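Novice: In structure tokens below, several structures.
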Structure I
Amino acid sequence: IHTDGSANIKVNGVSTLYPAFNKWAAPIYKESLKAAQIVQKDVIATTNHKNNGTVARGDLTGFNWSKVPTILVETGFLSNPEEDTLLNSPSYRQLLADGISNGIIEYLQKR
């Protein structure tokens, strides 16, 4: 679980990262993508926030060294003043947690 940032303070929304297909992440690529899609869907459904989709990343060491499916939810942009305020709200953070946990449960049930 992470927050994002941008030089453009107007950028906002939620995305979920997953390992790009490469020689290190090939064994976990398919399941990571599936988990990312499910969790992203559930986070957006729960928060009703802007959907920035799923993003493959080949430059994250934690992804490239992982032996199990892995994802990283970017919960919003601290560089966006409105989103920064939202991310500091306990009730919004609870919605994010609910969406993430719902997605994890759904992913595990579909395995």
Structure II
Amino acid sequence: MGKLIYGVGREYEFDDRTLSHVKIALVTKLRRHESFLLNWEIPVEQGGGRMSLWISREIPLAFVFNGSRPPALNEHWMEALLQTSQRTGGMVIMREDEVEGGGPV
């Protein structure tokens, strides 16, 4: 499991493949000087619920990966992440199979 570290010491765990795609999508938005909400569901085994973070260039951001090799990236998945970020509710982290199976794009 990799970690998204946001702000001072706030850590959020994601599998490395998901985190790699989220990283590219976040960096793309931040390079454009765009602030936005980042949303995801918290798995039931971690207590359930939802999380939303306000992503801004002014807040420190780091990505820590467990594996030493970056995965091959799925352009369709990254595009789906970027498209959700254009909505008022912000970017939604979805599973890769949701995108491939005709999920939110």
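Novice: Using mean count of other Cβ atoms within 10 Å over residues 1-8 for the comparison, can you identify which of I, II gives the largest number?
Specialist: Numbers: I: 12.2; II: 15.2.
Once mean count of other Cβ atoms within 10 Å over residues 1-8 is tallied for I, II, the winner is II.
Novice: Quick check on the output: 22.0 is mean count of other Cβ atoms within 10 Å over residues 33-40, derived from one of I, II. Which one produced it? Kindly include the intermediate steps, with their values, before the conclusion.
Specialist: Numbers: I: 22.0; II: 16.1.
Only structure I yields this read-out.
Novice: Of the structures labelled I, II, which one yields 0.9 when distance in nm of label points 7 Å out along Cα→Cβ at positions 25 and 57 is computed from its coordinates?
Specialist: I
Novice: Still on this structure, I have one more. To test your reading of the models, identify which of I, II gives -9000 for helix-only ellipticity at 222 nm (-39500 (n - 2.57) for each DSSP H run of 4 or more, over all residues; to 500) when calculated.
Specialist: Computing helix-only ellipticity at 222 nm (-39500 (n - 2.57) for each DSSP H run of 4 or more, over all residues; to 500) on every structure in I, II gives -9000 only for II.
Novice: For mean count of other Cβ atoms within 10 Å over residues 49-56, which of the structures I, II scores highest? Provide the component values of the computation, followed by the final result.
Specialist: On the way: I: 16.1; II: 13.1.
Greatest value across I, II: structure I.
Novice: Rank structures I, II by distance in nm of label points 7 Å out along Cα→Cβ at positions 9 and 41 and report only the one at the top, that is, the highest.
Specialist: Top value of distance in nm of label points 7 Å out along Cα→Cβ at positions 9 and 41, among I, II, belongs to structure I.
Novice: While we're here: Out of I, II, choose the structure whose coordinates give relative contact order in percent (Cα under 8 Å, 6 or more apart) equal to 41 when calculated. List each step's numbers first, then the result.
Specialist: Working: I: 41; II: 31.
The value was obtained from structure I.
Novice: With Rg/Rh (Cα atoms, Kirkwood Rh) coming out at 0.93, pick the structure among I, II it was computed from.
Specialist: Matching structure: II.
Each reported figure results from applying straightforward, stated rules to the coordinates on display, with no laboratory input. As the structure is a computational prediction, the values presented were derived from the model and not from experiment. Cβ atoms are built from the backbone, for glycine too; each structure is taken alone.
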